[in-house]
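Okay, got some structures for you below.
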Structure P
Amino acid sequence: MPGCGDGIVGPNEECDDGNLSNGDACLVTCKNATCGDGFVLDGVEECDDKNVSNSDACAQDCKLAACGDGYVEIGVETCDDGNDINDDGCSNLCTSATCGDGVVQPGEACDDGNASNFDDWLAGALIAARRRRKAA
């Protein structure tokens, strides 16, 4: 009996490859596979969660979320500015810059990456931060 799945593109079918796979270019519903349909197209899409959110594990372009993609993945990243500049307020690990993170940010005289109050590096970073607050 002719219909979806017979290998022949019929009326109201976009495709018909005659198989029962949703991982190829033609879904079992005889519709063309597209990003956002909820099925991962093998070799083309990394993921497909059937939504248009860029703040979860799968971006709306069907690529896995990653630090540096320009989208903040909620619960995983505190920032994501989409670049590889480490001293611009958002680190290359997609964490917001803070005193004690090991990266000398604008306004910090030093930053040795620890929270020890007994070394000169942290004291210098705190002094610079206090000066910034007073100047603002």
Structure Q
Amino acid sequence: VEVETVEAQTDEFLPEPPKEQYRPQKTGIDTSTQVEDGELFDFDFEVEAILDVLVNKTLEQSMMEVEEEHEMSSMKTFKESWFDQQRHMMKNWQAQVNEECALWQLKEKKVAERRLVREREARVLLKI
């Protein structure tokens, strides 16, 4: 007996199409829908109030920021001028103190000289 071995090559299985999703059976009639005029949402009309609030708040905030910046700059200039004025006053005060000190030293010098003169006169009177 003759035996022969034969092999067969088969094609790969093609993927099966996915199963359709379950759809429940419809009940009732779907021919029309009744919509009244007032039931629809009018975007332009409805959003106007919200938009007004947003715009007004944004403008108000920006105006507040501008005013705050203006106040800060005016406070800075006032502060600088105040410090300049204080420095000027301190210089004047120091000059007055120095002048008073010089006058006091001059007066003390004259008083000391006058004492010496009186002491000499007193000695001269004692000698006479």
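Ranked by Rg/Rh (Cα atoms, Kirkwood Rh), which of P, Q sits at the highest value? Across P, Q, Rg/Rh (Cα atoms, Kirkwood Rh) peaks for Q. One of P, Q was used to compute helix-only ellipticity at 222 nm (-39500 (n - 2.57) for each DSSP H run of 4 or more, over all residues; to 500), and the result was -4000. Which label is that? This figure was derived from P. Computing mean count of other Cβ atoms within 10 Å over residues 52-59 across structures P, Q gives 10.1 for structure Q.
Of structures P, Q, which gives 7.2 when mean count of other Cβ atoms within 10 Å over residues 36-43 is computed from the coordinates?
Numbers: P: 14.6; Q: 7.2.
Here the read-out was taken from Q.
Computing distance in nm of label points 7 Å out along Cα→Cβ at positions 12 and 76 across structures P, Q gives 4.0 for structure P.
Read-outs: derived from the displayed coordinates by stated rules, not from any lab. It should be emphasised that the depicted structure is a prediction, and the values quoted were computed from it without experimental measurement. Cβ atoms are built from the backbone, for glycine too; each structure is taken alone.
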